Structure 1
């Protein structure tokens, strides 16, 4: 299993020196993947009573393609970058294909495009995209992007996307960018089974619910004529609860379930996840070091 860490920008900020030092420190500890969440804009919570703990304009999010482009020239040639997740349907598919291909070239084929359908209608409105058909439209976007990545000239005519004998340049290193899906409804699992490279799963702790969802995904994948072993699984963990023994036990469980990637996200506090107490860079690095020391030989 690969061990990664989410860049906790909502805690530590996004100044270039901070981002650089955090990424390089994570590599020195043995983290091999860097993940980044995505939001184009956040709402003003003061004008929306009852908004809850969802992101707002107070939360800082760098554009993933820009930030990973910056880090690609600084990090080790083995470090992997992934969006977790990019809201695909609120963006133009051809533009995302271009951005993803450019980043993939800059990091020598070490980029995974994690995508989701989103929940924040305000972002779709601001970006002039349709919130109501986002799931169906994103499925076509993936097919369109895969065509653009695979060949220099593409003719494509879908319901929402079309191009006539044109293409992007550069093409990604392997003429494809792995597409991983976030989300937990059955339609998401069906799309992973049909066209996905992996599932970014953070809704279920170790136990019977996770077992059942993995089994469902394997059945759907086989029904599509694909090998379940070809589908990667990424889960989020946090070190805000428990200690070394509990962390090792959880890693052992995920390993038995054929999980390929574990990502530590110490600033996440929804569902069963518990964030760490502190928010400083030092707080995060201390927690990351303790976690890596505890689970490193169990991966």
Structure 2
């Protein structure tokens, strides 16, 4: 019996040592925030701070002058949303959403300074740390990339306001919106004839797609669209009408063209990188019809100064 007890004790000790070894945290090289793992029983606190904070995500990066190829420091400004989902004594949980990229974060909250330190996982080259402070319904601070060589603008400032996301099928682009797609210029070869000499020369000019007033008249979230409605529309018109559906549901666009159009509105709040399940049956039918027309539609290009 003594031998059996000794054997069981030995096995238990080996098991404990094994668990201790297996449970060792392997650091990834980044200076990570240590947020203790909550159990289910840990109560949530500061629920008044839960919600979506959206606004400017700004930084500086090297840019190239198109005329002479010289480099200069230029500012970039994007829209970002931070979703605070859960706060406990030891941890904060949520997501960051920018440029169609949704990343979970975890960190800590300091009640005395009303500040958060929030880390994205670190397994993506665009991950980093938010160091931000609450002031009423606003969040300000900074974000630093973990991998500073992989990100063009590794340090960004954060200036956000708390907003409640609401789906509203009536949301449309503002009538005074800029309808030019500045992100995808296209080069065209054109000819010029001198009236005096009669000599014709060719030159290359850059033009941009431009949407028509049709985008203010068709709402794919409210009306069943027909082929007649779409027959003579430009490709970019069809794309905007289609993507307005996703914008109303808070989709975070990866494509700069669509971000530009919808970020001109007050109602657009990116909250998710997948809203397919949120679409109504009519919206799904309209999107399918629009996709058919987009495949074969053409665009109108014009020259614009900026």
Structure 3
């Protein structure tokens, strides 16, 4: 069990809602340091498309779990929990407050409440499912999941091959659907004292910010970054499947025009933001706060 200490300040919310800027201001006020809880910002070399903090922002306040994983390494919520626990333990020993920031709901949940017990990887089974996806496409995998676990299939987009295969793997290894398995192995009690702030901007304003960010990423060198990543052998890396990178790769390989790639990136990001809202609405103790987020600053 992690050591007790001052309550974590946790800043969550949908993408492009202002988490980075607010977290830096909060960390400055409390003399703390930031622990990243974004599943894509952990990867090295994937910078523009993950909206990592700028060099100036990284220099303003110490950050942890940014660019700490090789793109070809396996990374999971369980590993994130271990690394975050280490970072938080270090901060506690040095007498520093921790500001945890990110929009990956599962990472925040396992950090605050624990990991669902689940079977390990079965490489043979995964290889067979990957081969099925390559041969017949993601819709075939999604259709198979719909047959054995309609609840999980309903919440996973067809394009999310990684999680579809994991759900199929859990069913094959346990005889239970992933949704039933999660209920049977529910998250435990709090692992840390914390306050969870969920940023809740006006939806239209958020969508405008998402659209602007998508264009800014392409204007800011996303295509060039992806080209360099492919040349380094990262075309098959997990973060290359993330929103923005997948569309940029399609553009580079001639399947989309630049404008189409920007539009599809913005659209997929808006859909992701909706899923983030849905997730955080289910989090116990979440405090939703509207811009300009002065309530968070007053409370810290």
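When relative contact order in percent (Cα under 8 Å, 6 or more apart) is calculated for each of the structures 1, 2, 3, the largest result comes from 3. The value 1.5 for distance in nm of label points 7 Å out along Cα→Cβ at positions 138 and 274 was derived from one model only; which of 1, 2, 3 is it? The read-out was computed on structure 3. Given a computed value of 2.0 for distance in nm of label points 7 Å out along Cα→Cβ at positions 170 and 290, which structure among 1, 2, 3 does it belong to? Source structure: 2. Quick check: -6500 is what I get for helix-only ellipticity at 222 nm (-39500 (n - 2.57) for each DSSP H run of 4 or more, over all residues; to 500), calculated from one of 1, 2, 3. Which structure matches? Source structure: 2.
Read the figures in this text as sums done on the coordinates, not as results from a lab. What you are looking at is a predicted structure, and each value in this text was computed from that prediction instead of being measured. Cβ atoms are built from the backbone, for glycine too; each structure is taken alone.
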